[in-house]
Structure 1
């Protein structure tokens, strides 16, 4: 799966564990995806879901996991790849009544990109989980993408290439985690950031966000796998010429619901597995995968 050019995603501390009552469980009827017990048995501190941005299915899958954890009384921090500069605004909005949250969410730089991270599916996932939180579930949220301030930018400036961005992502998640007490941190990010493979780039080693997180606690990275379909994302137009290290021209990108291919259909429902897909070899990139079947693109959510 090709990596597109990267374009430069808490609640107040959660208190004691809350077991969602029977009425509230109406919003968490979806069972935990098969295979989660493999993850849970490893007792991770972080579970990172590496997605191809812009599908309906990946955010829905993560929402299902978080809902099921909440139904079990778990305290969960969800980290989304939205701007870290908007984290405080997002956390304040998270505490609003349900009826006011959707409009407030648009004021947290929702339309900052057009590559799937601000998709309708992402919006629906966050709104659904905030609704559950207002009904008693111990779910918190944080946005972790990019530099939160100049001090953070200076702290990681010595790292090569994409290194500062990856380090800042992980640090932002740890900062949010330190605000509360959680049983698990669930991260939804592009699969480049979720990969555990360290790369040699330019002047030195490039560690991804997931590698940085792993230094703070056991981290399980799961790669999105599917039988293909479509995904809303952005790619460089074929006739555009640009210099590496310089900003892309304003009209260099085309954002649309693009088709993509992954592997033949497994003909089974969505699930999680630690290890490789049938017929593939285990690699150091990911600890396992989450299977979505055929995907469909989710365009950006625009304010009505």
Structure 2
């Protein structure tokens, strides 16, 4: 299918803006600006900022609850933002977390893990592990039922969620579901989409290469499952997966291949590839209208899986 016309206009807008010298600082500013531009009409939610402990120092996090929700324990979603491990924060993904909270009825905890290059790999994964342990232990105080705790994320954050689900299979805590939005799951970067959409479709091959360099991974084994959950030896016994990919996305085939491997391993999977869409389209609701109903759909699917 051809590109959605709204997605096409968004890409044209980026192209008309010119290409600045790519820097980490520029990437961070661009994502913040994009989030503000795209987040018009964000869903209402009750929020509370949190500080979580981790080996690298205190982590900032934000708890979201549906407006007017009572104190009874609800299903929970521990969410990790995207941004290639070099950009993104609580505010850039605030609209996504609000939408998922509203549609699922879950309480969501969004975590601002440490970013590269200041904190190279595996700092983000260490923070993700620490946040999972803390949320599982503190669930009742947060109004979250630990037995109905899901992991989720967008892009690089989805890769964190997938890896945590693999580790939790071995070491706990129990995970009720994994929600992976346009996930980056393969550091090696194979698949037709890596070639077909290598440039001109928002996330591109050059950006991914710069992220790998910022993480301190140039020359390292990129098939390490901590970085490439798709390449884990076995996916048996993992929690049910909700995977959403975009047709015109360089990492589309990461999610498609993961869904296939999970299915082969006997894991329940709901996989939707959104026609005409680009990477991060669900976070562009103010610019790409299809993003909002997609998030509503994802939230409903999560509610169905975790109860």
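Comparing structures 1, 2 by mean count of other Cβ atoms within 10 Å over residues 114-121, which one has the largest value?
Details: 1: 23.0; 2: 17.1.
Once mean count of other Cβ atoms within 10 Å over residues 114-121 is tallied for 1, 2, the winner is 1.
Which of 1, 2 yields -8000 for helix-only ellipticity at 222 nm (-39500 (n - 2.57) for each DSSP H run of 4 or more, over all residues; to 500), as computed? Walk me through the intermediate numbers first.
Details: 1: -8000; 2: -12000.
Considering all the candidates, the number was obtained from 1.
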Review point. Comparing distance in nm of label points 7 Å out along Cα→Cβ at positions 42 and 162 across structures 1, 2, which is largest?
Key: 2
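Every number in this text was worked out from the coordinates using simple rules, so none of it is lab data. Since we're looking at a predicted model, the values are computed, not measured. Cβ atoms are built from the backbone, for glycine too; each structure is taken alone.
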